[in-house]
Structure 1
Amino acid sequence: MNLAVIIPAAGSSRRYVESALAQGILAPRQKIDEELGGRPLLQRTVELFTKHPDVVVVIVAGPADDAAFAEFNTRHGDKLTVMGVKICRGGREHRYQTVANSLALVPESATHVAVHDAARPCASPELIERLLMAARAGHGAVIPGLDVPDTLKRVGEKTVRAEPDDPLAGILGVDPDKQAKGRLVEQTVDRSRLAAVQTPQVFEVALLRRAYAQGDLSSTDDAQLVERLGEPVVLVPGESTNIKVTRAEDLRLARAILGLRGAEEKPAHMRF
């Protein structure tokens, strides 16, 4: 097996920044720039693959905007280049645009492609090997996932007030949009055959190229495009520790999973 790895890193980290601001962090960084054991989160994610014997290339896709891409290169370019990583621009609007740009850099020698979220630095070597074993067994599309343990509800789009009326709210100029809101439950969803899907997702190169040659590329993950072709996708057990850093509190959890201390817990001269 010759494996190319695509790591989309073109996102704006909007939810991460918003959650950090809500917690009083006045100048939050993008999540891929955050420190994990003395190295940026993005570098930790890349390191999951750079020393794997089957990997022939790692491709990281940064922002599409000129200024943002230049800043990305300033922060990460030297380190990634030393690690043998290829860097390209991602899409301006959608993740699938980013993956499509990266696919153009996958060499002809590659037999398989793994697509992995830049913000998932905790995937274990055992998980990666489990996926690759399934791919070696002849499955053209393999993804990790976990059974859904919680009760699932389908909710409507309409919101309702979720806090008592405050007679002083209007006088004090409280923005109604910032008051607590809820949504009405429409029905309970049967979870018996549902799975929460993770990355890395591994595909035969030809299959993923065919999936990306379709006219409609709207999707939430790459496996969805393969499903649209009518091709089988195999799900293997994922890991509860393979979290995606989406909000500020996820960074603390990632550090705990990896056994790392935050910069604020170290002596000043050792901080990232």
Structure 2
Amino acid sequence: MSMLAPELTFGAPDTISNDQGYFGPETITWRIHSDVMAVVGGVRALFLQALEPRAFGGVQAHSRYREEPFGRLLRTAEYIGVISFGTKEEADRAASKVRAMHKALGLDVPELLLWVHNGFTDSLLDIAMRSGMNFSKADQDRYVKEQLIAAELIGLDPAICPSNVDELNAYYENKRHELVADKAVRESARFIFLPPMSKFFRYLTPSQIMWAIVVSLSFASLPRWVRKMYGDSWRGSTLAGPKFADASTNLTLKILRRMLLKLPNKAKKGPHVQAAEIRLKQKINLVF
């Protein structure tokens, strides 16, 4: 899972393939990554990942996020969609492109790849739980373990990656002293909150309102110590205190998810999910 995933383009799904990919409908990964709230987790990961100086430096040096603020997010979402719901061939091809790009830019450093990988794993799981997907502790551990496949695809040795929630939490506890929220990091956070939009999208579509909701919930769902690092103006607390703010965030996430789940399938399911469902349904029809 990469902060700098390149443009990826894939054709129509192979409708007669027996390849259900690295993850199938029975996995926790499928359920979390296909959920309507996954985009909130993706943006949360960006706020979290920016605190690592070397990772942030790589983004500043090699990403065009200021020129195309939504391009980076869309390319990352595309990559996650391919490895989560595509065939193994598609996932391998996508991961190979990302590994090659990281190598060319000198970003194929295990510590940096691990930081980015854990950021997505932690954020997607956190938003899933807080928005009402009531996974057991065993299910949460299973999700973290399933993400070892994604880690290996991106070039990490699974042996150095957290394989359960406790190990993931311990990773952040040990990493906190290395993180920095300097002026440049805080400015990037403000840029995420207020990215440039064309007049058409800003005034004639609900894009600005929807983005404000997504990014505000993404930031508010960060751990309190992360929000504190970003500074008082970004803390997301209220006069009633941080506990009330966290409870309010959780309630809002649950309400938003319930509303979005009422949308038609074509609106609430991404293209990779829809393609995978068609592929797997036709595979079953061929078997029976």
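A short reminder: the numbers here are calculations on the coordinates, not readings from a lab. Given the structure is predicted, the values throughout are model-derived calculations rather than measurements. Cβ atoms are built from the backbone, for glycine too; each structure is taken alone.
helix-only ellipticity at 222 nm (-39500 (n - 2.57) for each DSSP H run of 4 or more, over all residues; to 500) was computed and gave -20500; which structure, 1, 2, did it come from? Intermediate values should be presented prior to the final figure.
Details: 1: -7500; 2: -20500.
Going label by label, the one that fits is 2.
If you rank structures 1, 2 by relative contact order in percent (Cα under 8 Å, 6 or more apart), which sits at the top with the largest value?
Values: 1: 25; 2: 30.
Going through 1, 2 one by one, relative contact order in percent (Cα under 8 Å, 6 or more apart) is largest in 2.
0.30 is what came out when FRET efficiency 1/(1 + (r/R0)^6) of positions 103 and 143 (r between Cβ atoms, R0 = 25 Å, to 0.05) was calculated for one structure; which of 1, 2 is it? Don't skip to the end; give the middle numbers.
Numbers: 1: 0.90; 2: 0.30.
Traced to structure 2.
Once FRET efficiency 1/(1 + (r/R0)^6) of positions 71 and 111 (r between Cβ atoms, R0 = 41 Å, to 0.05) is calculated for all of 1, 2, which comes out largest?
On the way: 1: 0.75; 2: 0.95.
For this comparison of FRET efficiency 1/(1 + (r/R0)^6) of positions 71 and 111 (r between Cβ atoms, R0 = 41 Å, to 0.05), the top structure is 2.
To test your reading of the models, identify which of 1, 2 gives 1.12 for Cα Rg over 2.2 N^0.38 Å when calculated.
On the way: 1: 1.12; 2: 0.99.
The read-out comes from structure 1.
From 1, 2, which structure was Rg/Rh (Cα atoms, Kirkwood Rh), for residues 55-182 alone = 1.16 calculated on? Don't skip to the end; give the middle numbers.
On the way: 1: 1.16; 2: 0.96.
That value comes from structure 1.
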